[in-house]
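Below: a set of structures, written as structure tokens.
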Structure 1
Amino acid sequence: MERKKKLIIIQLSLLIIGAIIILFTYSGLNKTGDVEIITKETQEKINQQLKKEETDGDIFFNIEYSGLDLAGNRYILKSKEAFNEKMNAEMVNMKSVEAIFYFKDGQYNKLTGETTYLKKEVPYVLKKMQSLHKATTQSPVYWLNIFFGVSLMFFVISSFWMFLPTTTVFKKGIIFSLAGVIMTIIILFI
């Protein structure tokens, strides 16, 4: 019986806490604050612009246009002010344009000249291992690679003499070796 009382107390306390949270969350919905969508300075600028220029087009503020070029690079054009004419409604004339170009490995801001790019490098230890694998005949580690390859081939071939030719382990080893050679040839020609 005492367990039921504890459960009822916990449930009632959770209900009261939930009701308090809902009350505080939704109690201020009807309040109208001084929310400023457009600053007074911008409103005055719009009014002056409308009085000054009696154009046959529309005036826009804070425009942003983004798109992709033919190479798949993304770009963004931002303008503080723009206008168009009714005679040529497809053409938008922009003032104070900021152009940002995003390349595959970085971005370039044409207005400021700022360029950021990603330089992808492997860690130092892996870079050294790559240089060993990509050694050319002019590299000092070329002969080390040749010796290492010949040693590996010696160990592979000498492993066949570890087992008697009549055992099943030897036969399976031969089958796996032949399968590896065939797979290597197939991969080389694909």
Structure 2
Amino acid sequence: MAAYPAPPNVGDVRANATLARVYGAPAATPQQAAGRASKRKRAAAGLHEMDPALVNTQELGEQLQHELLSALAMPVGAGAAPLPPHAQQMALLAALLQQVALLAPLPAQVANLDARVRNGTIARSDVIQPLQVAGAIPVGFPQTVDQLDALSSAQLQALLLAYGQPVLPVVTRRRRLKQFLGMR
């Protein structure tokens, strides 16, 4: 008999005991594991609605994650047993969530591309469009080209590091930062 991932525990002892009774004995098949994980997640959601102290939001998310992983563990393709409709939906949802996660950085990448295009046409006294790192502008980012030209080597190094750019050789730091920002 194959071993399937054990469901995550919750902090409250009473809720844990209830969820253990719902999940039952170790699953013998992937379909059984997915069905029990789904049933356990619904029970955890019910406990959370009754009293959020029994199953908190993070623990509820862990139950959902276990349900999704159990659905993904089921075999697909030739020779596999057909999945129950709920398990098919869960597997599709998990695949969709993986695809959405790949799209998450796109808005920041588009914003940075736009900033680089704008920076390619600015004059010395114009405002530099900063590029974001993890949704934030690095500390010490200069507002104009004149201010960028006045930065010390250590300040340039800090900005290059914030943007994940190489800091050596020292003599080209300013030029590399300008190129990274889209300036000519």
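Every number in this text was worked out from the coordinates using simple rules, so none of it is lab data. Here the structure is a predicted model, which means the values were calculated and not measured. Cβ atoms are built from the backbone, for glycine too; each structure is taken alone.
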Hey, helix-only ellipticity at 222 nm (-39500 (n - 2.57) for each DSSP H run of 4 or more, over all residues; to 500) derived from one of 1, 2 reads -15500; which structure? 1
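Matching task: 0.30 is the computed value of FRET efficiency 1/(1 + (r/R0)^6) of positions 123 and 155 (r between Cβ atoms, R0 = 25 Å, to 0.05). Pick the structure from 1, 2. Before the final figure, lay out each step's value.
Values: 1: 0.30; 2: 0.70.
It was calculated from structure 1.
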Origin of the derived value 20.7 (Kirkwood radius over Cα pairs in Å; candidates 1, 2): 2
Kindly point out which one of 1, 2 the value 8 was derived from, the read-out being relative contact order in percent (Cα under 8 Å, 6 or more apart). 1
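Which of 1, 2 yields 4.2 for distance in nm of label points 7 Å out along Cα→Cβ at positions 91 and 115, as computed? Please list the in-between numbers first.
On the way: 1: 3.3; 2: 4.2.
This figure was derived from 2.
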To test your reading of the models, identify which of 1, 2 gives 8.1 for distance in nm of label points 7 Å out along Cα→Cβ at positions 11 and 147 when calculated. 1
